[in-house]
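Student: Please go over the structures that come below.
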Structure I
Amino acid sequence: MSNPKVGVLGAGQLGRMMALAGFPLGIRCAFYDGDLTAPAAPLGANFGKSQLDEFLKSVDVVTYESENISADLADYVAERKPIFPGPDSLRISQNRLREKSLCNELGIPTPEFRAINSLDDLENAALELGLPAVLKTTTMGYDGKGQAVLRSPADLESAWNALGAQAPLILEAFVPFVRELSLLAVRNAAGECAFYPLTENWHYEGILRYSIAPAENVDDALQACAEVYMHKLLDHLRHVGMLTLELFQTADGQLLANEMAPRVHNSGHWTIEGAETSQFENHLRAICGKPLGSTEAREPSAMVNIIGQYGALDDVLKQPGAHLHTYDKEERPARKIGHINLHCHNHPELHDKIRALKDWLPDEAPILKG
């Protein structure tokens, strides 16, 4: 197919940026969402929840922008149209127990973990793993939701009361990491893979606030280690499209897999201006059977999320090397409503540019103290 029509399950900001990346390639998107106020709604036909079959008839290939869609829906779609990434990638990534178990099966190290189905399970696991530890729901948690840090035995019962209705849960040993990294990769149906440079991420209150790419102080061995982990996942799942692996780096340089996402990812938004080919374009290339694009970083780049309120956006537009991306979403506390991309010749200059955006960052941000 020369110019396939792509159907996207969902119409949020990731679908919006995917559609924008498709226009120069002659690829058009349609959305299965029904919310005419959704960020992607102006960029293609939008089908409501009762119009699934009509939606599928209108497209050639299907993808999704969130791992929180129903796996049964993905199976239904797969019987009628190609869907990438496939349902296996979706099922694994939408359940923390499954994804960490798969990582261990493939020889990818993770924090120690235990499945939790009762308060007794939680008490026993806390003794085995030690405290502090992190109790999480196995599904649907994102941006810090659905989890609790357990610091003493007195925290166990209250955490179970708060989250136990969503059992099974997962208890993870607390990792004293020195930084959080992510690796974004893309694979096509022929098994060809391309990897972006490791990205360093900083979160506040469970929400990603800024990313820097390429991450500083990453040698060839660390990048290669992350790529080995990713290759194992991509090939095992026969994954087609973008895949993101979130990682903890410990003080001794070890990388531990935290979570994976079978889609374009917030920590990869810097690629829109900062890489030869953005994650959104490469995702479309992969699922549409087109050649993959270069994942090389053009120069040091950063992404700062706009959370809750837009602020003085003209100040962003005045800054050289700054690129504003708004999602056409209403302001709301803790909501991602846009992001700012930055790029320049070196990391020290990039740090200065991030500091100039201090109004969009919490006071606790390490970069503001540098």
Structure II
Amino acid sequence: MKEIITLLDLFEKRKAGTAALATVVNVEGSSYRRTGARMLMFEDGTWKGGISGGCLEKDVLKNAKLVMLEGKARIIRYDTNQDSPDNIGVGLGCNGIIDILISPIKAGHERNPLEVLKDCTASRQSNLLITVIKNDSSIRWEAGEMFRIEDVQNFIQKSGSFKKRFEEDVKTVLTKGKTQILDYQLNKAGSFSLLLEVLSPNIHFIIIGNNYDIYPMTDLAAVLGWNISLVANPMKLDKSIFRKGKIYPSQNGQTPEIKTDAHTAVILMSHDYATDLRNLKYFLHSEVGYIGILGPKKRGEQLFNDLKKENITATEEQFNRIFTPTGLDIGANTPEEIALSVLSEIRAFFANRQGGYLRKRSGSIHEK
């Protein structure tokens, strides 16, 4: 999501210029970036984002200038498997086939992809994005147009012949949470291809604590582009931290009300047992997806025992969101290393990964 926000910020600053958006719509084999990676370009050569590790961007920029001139989207295929010095990207370790959709950005167009992405950044729900990759049918869609799930009814009403299959495909993509390319044949009316992409909202990261170890935690979260909320005594904070997120003053032992959802992670790091117990009770029955408690395992066991003594019950699913000790086992000692450990675990949790060594992962790094 951070990359999308960066592209939108650039577009807001450069609205007057002609622009094009490059999107990775298909990957076969290995690639540094995956489906959904984006790059925004302007006619003067200014660009942000990325669709590879740096081996394809310059050529994409050349093709984008033609797209801006013609006003029509086009797909460029890069085959980095072919052992030829003429092939862009060969020898840089990609070893895959990458299809890039380059779309002109038309100001005022109802399905301008940047306007659709902007709507997604304001949502705290997972969004299903539908991008037209190519269209050889009688339906009046242009390659590069984008829809949100909220517009699906308008989308499918344009042709009833694929409505049932499309609804089933949407359900499958939302259930699995994985991007898919779908091809549709409309009998004699032609065919078209769609990219169905699940876009999750930013992680909302709530930190509860006043001590010096909150600074590397907020620094790293800010680099990742997460939404940061900090519960602390403002009088004990350095000015620099106010630029990184929203501050919620501690309220005489009461946990301030903060909007949370399933994409929220909370870290209890007050270094005060009574405070952590109170906040654990507060967030236990909330919608928060991840609850981390800084400290040794014995401290976590004591917290659970005290919950039992107070007859505070929760479902197994609610308890499974609690991570104590919090963080991945990377041998962290310093506050900076501990922050890296904790945020890595949070990222792994929301990606439904275990956080082990990649070399021990069976199969490819990215799920097909």
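Student: Give the label, chosen from I, II, of the structure having the highest value of FRET efficiency 1/(1 + (r/R0)^6) of positions 28 and 188 (r between Cβ atoms, R0 = 25 Å, to 0.05).
Tutor: I
Student: Ranked by distance in nm of label points 7 Å out along Cα→Cβ at positions 140 and 228, which of I, II sits at the highest value?
Tutor: Checked I, II; max of distance in nm of label points 7 Å out along Cα→Cβ at positions 140 and 228 sits with II.
Student: Taking -0.50, -1.22 as the value of log10 I(q)/I(0) by the Debye sum over Cα atoms at q = 0.08, 0.14 Å⁻¹ derived from one of the structures shown (I, II), identify that structure.
Tutor: Derived from II, not from the others.
Just so you know, all these numbers are worked out from the coordinates, no wet-lab data involved. Everything numeric in this text was worked out from a predicted model, so none of it was measured. Cβ atoms are built from the backbone, for glycine too; each structure is taken alone.
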